[in-house]
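Next up, some structures in C-alpha cells.
Just so you know, all these numbers are worked out from the coordinates, no wet-lab data involved. For clarity, every value in this text was computed on a predicted model and none was experimentally measured. Cβ atoms are built from the backbone, for glycine too; each structure is taken alone.
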Structure 1
Amino acid sequence: MNILGELKDNKGGIVLSATNPLYSRGGNQIGRGWRWILLIESPPPPSSYSGLRYKIEVNYFPNTDIPDVRFASSIEHPAIDDHGNFNEQFMGSLNESGIVEIALLVYQLLQNPLKYVKRYTEEEVVGLWKEHEEGCSCAFFPLAYRELCLLEPTEKAARILKTMSMLNRRVEVSVDNQRTYMENRIHTITHYRPIHPELFDTNRGWHDEWFDKDFIEAIKTGTSIRIAALMKEDCKGVYSFNMLSQLYCQKLMEEIRNFENSDLPKQRPNSMNNYGLILNNIGLEPMFDIFIEVYMKPIATLLFSEFGGRSLDHHHTFVVEYKVGKDLSLDMHTDDSEVTLNVNLYDSFEGASLNFCGRRNAEHGAERKHALTYNHKKGRAVVHLGSLRHGAAPITSGERFNLIVWGRSSQYREQGRHREYYKHFEEVPDPICLSKTHDQDYKYWKHVFEDKHI
C-alpha cells in the first residue's frame, strides 16, 4: 500500500492512504479510474465513533464524475446501512468530490451522525398516508387516506403532525440505539487486553504456521489448479479442505475463553445463537479483512465466482458454541452471506453434525431435500453458498466451537440477486430439511410426519 500523504483537520483527525488503481487509464485531479482505500481516524470525544480507525472504499469509474463510496468497516450509523452503503442524502452531497472532500464529508458524518438523516415533512407524511389507502393496524396510519380527508381541517392537520412527530421520533430512537451500540463496541475493542496480541497484529498479518502446510503453499502459488487440488466436493455446492493449523485453533480458543472470562459486554453472533462471540467486535475485524482478501477470496473465486465469490469485500465473522446446557442445535436456515466458510476449532464433542439441503428457492422443492450430513474435524473448513439451506444437529456430549466467516459482496448485492425470500413449497420435504423458523408450512408437515411416525 502506497502512502500518498496525510490530511488532518485542526485536531489531527484524518489519515489518507490508497491502494493500487483498478484502472491504469484515465485519472485526473479527482482520481477518475482509481480505487482508493481511505483510512480515517475517528473524531475525538464526545463522538460515539471515537477510538477506532475506519476504512472507506472510493471508486472513480471511467466515464463518470460521481464517485461510488462505501463504508468498508463494521459500523452502526443512521446514514449507513448494514453493508456499508451510504444513504441518498449523503451520496447526493458528493457531486464531483475528490478524495480530500470525501474524507472530510465522512469525517463530519462521524462527528455529527444526524447531518444526513432523513427527517419527515408534512408533505412526505401525506404521501406515505396515500400509500395506505386501505389503512393498516399500526399507530402511524390508523385511518385510510380517504377517511383522513373526511376529517375537519384542524383535526386532519393534527393527525398529520402527530404521525410526522411519531415517525421522526422513531428515527431519533434508532439513532440513540446505534450510538449506544457503537459506544459499547468501541469500549470493548479499546479496553480488551488479548493474551495473544499477535492474532490482532495487522502489521505482521497472518503467520504461515497458522495454516495447514498444503493450504498455505497453494495460496502462495496463486494458481487455481493448486487450490482446486485441495478441495473435496462433499456434495454439489459444498466443499471441504484442511485450512487452519492446530496452533491457530488453540490460540483462538484461548483468546475466546479469555474474553468470555472478562467483564466486557458480550455481543452474540446473531438472532439464532445465544452463545458464541462476534470477533469483529473484539478487535479482530482488520485481521479478517486480510483473511478475506488473501485466503478466502481465491477459494470463493474458484468455486462461486458467479454468485459474488470473486468480489467479496466485507464480512461478518464470529464463533459459535454448542454444549449441553447451552445452544444444543441450530434450526435449518440460510446465511446472510454470498459465501460462508466454517472451520471447527474444538472437536471434543459428539453429535452436532452439519446437515445440508438445497439452495434457497431451488426448483422442484430441492431446497428441502437432504444432500449431506457433514461431520466436523478440527482445522478443516467447509465452504458453501450462503443461500444453501443448512442446520446443526443436536450435540449429545462435549463442546463444539466453530469459526464462521460470512463473506459478502457489495457489488453482487447491488444487483439485488441476494434478496431471495422463502417461498411456498408444494413438494413433500425431507423431514430433516424443515425449518421451524422459516417454513410457513412447518406445523402442517410436522403433524404429517408425526402421524406417519417419521
Structure 2
Amino acid sequence: MMSLDAVRKAVGPRFPIECRISGDDLTETGLDMEGCAEVAKMIEDKVDLFQVSCGNHEDPDVFCRTHPSAFYPRGVNVYLAANIKKHVKKPVACVGSLNDPAQMEEIIASGQADIVELGRALLADPYIPDKALHDRADDITPCLRCYECFGETMKSEAVKCTVNPIMGQQLSAKYVSEKPKRSKKVLIAGGGPAGMEAAITLAARGHKVTLAEKSGELGGNLHPAGAAKFKEDIRKLCEVLKNRVARADIQVVLNTEVTPEYVRRFAPDVLFVAIGSKELCPPIPGMELPHVIMAVDAELHPKKLGKKVAVMGGGLVGSEAAVSFHQKGHEVSIIEMKPEVALEVNSFYRGGLMPEIEKAAKCYTSAKVLEILPEGVKVEKEGREFVIEADSVVCALGFRAPYAEVDALCDEADESYIVGDCRNVAQIYHAVNQAYYAAMNV
C-alpha cells in the first residue's frame, strides 16, 4: 500500500498506474483466488488498471503456468482475471500465451476481461494487432512457447525468438541493406522451415525463386515435430509458412529431388541447400526386427505402435514422443545413456517438460542398449543386464547432416548457402535464423 502511495506521489495524479497481481498464487503457502480478490479490493483506489496473472517465478512447475507452456491451453489463466473483475470496478487485463484474435475478441465480448495483454506473442509477431485489424489472422506467426526468449535472457541478457529472426536485431533490420541491384535466379533444395523461410525472404528481395521439395508437400520435419497434440503451435507455423510461400512469387516444385544433375540443368545464379538431416540408425543387434520403428515414422503414424513402447533415446525428440505416445494411451519407457533426459533444451522449457515426462514414462537413465529382442530391449545399467518389455521399439537416437550430399550439390553452383539441419542438426530457431540472414545476403 505504501509502495503504491509512493509511486502515485512520484508520477502525479494523472499518470496511469497498472498493477500486476496474482489471481491465485497456486501454492499452499500463498493466496488463493479469494485472497487475491481481497488484495485487489484493498488497492483499487490506488491503481488505474489490474493485470492479472498467477503463480511465481521460483518454482519451475508453477513458472510454466505463470507463462503457460505448450502443455496448457491458450488462455488458461483468463478465468483468474474474470474472477478479479467481479470484485473491482477498475479495468482488468488478462495475460497468458494468447495470440488468436478470435479468442481475444471473445474474452472481451464475454466480459471476462476489459483488456488482453500480449508478451511472447508480440516477440513472435509484432504485427498481431495490425493483422487482426485487417483480417490477416492467418498470417500471424505463432509463438511456439519454446521459451527460447527466456533462455536467451539468461545467456546474454538479450532476447531472441525461434520464429522471428529479427527479434533482438531490430536496429540492424531497420537499416537493412538496399534491394539487390539485379534479380538472381535462385534454386532452393528442400522445403522444410529453412527452405521456406529462405524462399519467402529471397522473393521479397526481388529474386526469381524456385523451391524444390523431394516429398509431396512443404514442411519437412515440421510435420513430425508438430504431430503431438501439444505441438499445435508448430502445426500452425507450418501452415503460416506454406501460405506465405503460396502468396509470394515463388515457383514450387514438389515430388522432385534436387541432385547434382538437376542443379547443372537448372543453372542457378544462387543455390540454397536445405535438404534437412537423416535419422541415425545405429548397428544395434535386432534393429531389423519388424517392431522397430524410427521416431519420425512413429510420430507421424502412431497407430503402428503396440501397447507397450520402449523409446531408445531420451533427447528432446524421444522425450516429447514419449509424452505424445502416453497421451494416446501407450505404456512408455525411455532408455537414455546420459544421466538425465532432455538435457539439450533450455531450462525454462525443460521445467515444463519434465513433469509431463514423469507422468508419461518410466525413464532408464545412464543405461545402454545392448540388443533389441522380440519381447523388448535388453539394456545394461550399473553393471546389471535386464530386459525392458515392449511391443514396439522406437529409435530416437538422433539425426545426422548428410554432408556428402550437401557438398555434391554445392559443387555445382558458384554461389551457394547451406541452411537448416543439413548444415548442423539443431532446432527450428537455427533453421529459420540461418535461412533469413543467408537470404538477406543475396
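The table below lists the values:
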| quantity | calculated |
| --- | --- |
| Label whose coordinates, when Cα extents along the principal axes in Å is calculated, return 73, 67, 37 (choices 1, 2) | 2 |
| Test item: distance in nm of label points 7 Å out along Cα→Cβ at positions 208 and 304 calculated as 2.9, pick one of 1, 2 | 1 |
| Per Kirkwood radius over Cα pairs in Å, for residues 192-327 alone, the highest-valued of structures 1, 2 | 2 |
| Structure from which -10500 was derived, helix-only ellipticity at 222 nm (-39500 (n - 2.57) for each DSSP H run of 4 or more, over all residues; to 500), options 1, 2 | 2 |
| Structures 1, 2, by relative contact order in percent (Cα under 8 Å, 6 or more apart): label with the highest value | 2 |
| Among 1, 2, which structure scores highest (criterion: mean count of other Cβ atoms within 10 Å over residues 144-151) | 2 |
| Structures 1, 2, by distance in nm of label points 7 Å out along Cα→Cβ at positions 256 and 376: label with the highest value | 2 |
